[in-house]
Structure P
Amino acid sequence: MEEPVVEERTFRRRKPAIERKIAEITEEDTRVALIGKAFKIDKMDYTFWLDDGSGVILVESEDNILPEDGQLVRVLGRVIRDENGIHIYGEVIQDFRGVDMGALQEIQSLEKRYLKKLEEMASFWSGGEEL
């Protein structure tokens, strides 16, 4: 009896997408998660503009999937820098219609306030740097 051939694959792990407002995107950011309303949908180039209240940015759709004009979406993607500035190569575009934005903003506010402190405490208790 012949042994089955096992195909081996290696996968590169992507960096996590950091939740940002458009105005908060830094030089160090390579992948971001943005939430905003889509507008100026271009069905020929598979691009759209995203407005999150802090700014606007061009999003290029990886999978040729486009939101509707005015639709609330979350975009996870790579930050692309070129001579024209920056835009986002949208790897994932999620429909956020129906999401409770008030609750989401409250969670994000709590994360910003407490997450760094919790990480520092966890590092200390797991044998990290001694004080």
Structure Q
Amino acid sequence: MIPSMLLIVVILLAILIYNSITRMRANRVATFVDEEEFKQGSHRGQIVDLRENKDFESGHILGARSIPYSTIKMFYKNIRKDMPVYLYDQGKTLSIKTAILLGKNGYKDIYILKSGFRNWDGKTKK
């Protein structure tokens, strides 16, 4: 009984440490913004929806383009480095992973929607 409890504690600690490290890495390359900041800044940048195409087609932030996370390693070079990049997905997990990838490849102005699309209250397109 005790060894299995210890294993569970170790696994939970490993998950917590992994999530903390990932969040710290994202904080180095991206800025987390609320909906209002996202709306204001996105007018001067590129909005990238990282959800799958079916989700994008069912509704997305006005002005966004679809680059599903499943294809980001092949298509991230289609995102301009000379303009700010505004990332979002349903929450923010995929945006964090994408921001780290973009940061490693020389992108500078990267912004992540804190609340994700599920809480978006702004203009959308279907």
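Since every read-out is calculated from the coordinates, none of them should be taken as a lab result. Small disclaimer: the values here were computed from a predicted structure and weren't measured. Cβ atoms are built from the backbone, for glycine too; each structure is taken alone.
Figure out for me which of the structures P, Q the number 2, 11, 21, 22, 17, 10, 6, 5, 4, 2, 1, 0 belongs to, where P(r) over Cα pairs in 5 Å bins from 0, in percent was derived from the coordinates. Each step should come with its number before you reach the end.
Working: P: 2, 9, 16, 18, 15, 12, 9, 7, 6, 4, 2, 1, 0; Q: 2, 11, 21, 22, 17, 10, 6, 5, 4, 2, 1, 0.
Only one of P, Q returns 2, 11, 21, 22, 17, 10, 6, 5, 4, 2, 1, 0 for P(r) over Cα pairs in 5 Å bins from 0, in percent, namely Q.
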Checklist entry - Quick one: helix-only ellipticity at 222 nm (-39500 (n - 2.57) for each DSSP H run of 4 or more, over all residues; to 500) came out at -7000 when computed from one of P, Q, so which one is it? => result P
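Any idea which of P, Q comes out highest on mean count of other Cβ atoms within 10 Å over residues 74-81? Intermediate results must be reported in sequence, preceding the final value.
On the way: P: 18.6; Q: 12.4.
For this comparison of mean count of other Cβ atoms within 10 Å over residues 74-81, the top structure is P.
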Next on the checklist: If distance in nm of label points 7 Å out along Cα→Cβ at positions 26 and 98 computes to 1.2, which of P, Q did it come from?
Outcome noted: Q
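A value of 0.95 was computed for FRET efficiency 1/(1 + (r/R0)^6) of positions 18 and 58 (r between Cβ atoms, R0 = 30 Å, to 0.05); which of P, Q is the source structure? All intermediate terms of the calculation are to be shown ahead of the outcome.
Numbers: P: 0.95; Q: 0.45.
Here the read-out was taken from P.
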Next on the checklist: To test your reading of the models, identify which of P, Q gives 17 for relative contact order in percent (Cα under 8 Å, 6 or more apart) when calculated.
Outcome noted: P
Checklist outcome for this item: distance in nm of label points 7 Å out along Cα→Cβ at positions 66 and 106, calculated, reads 3.7; among P, Q the input was structure P
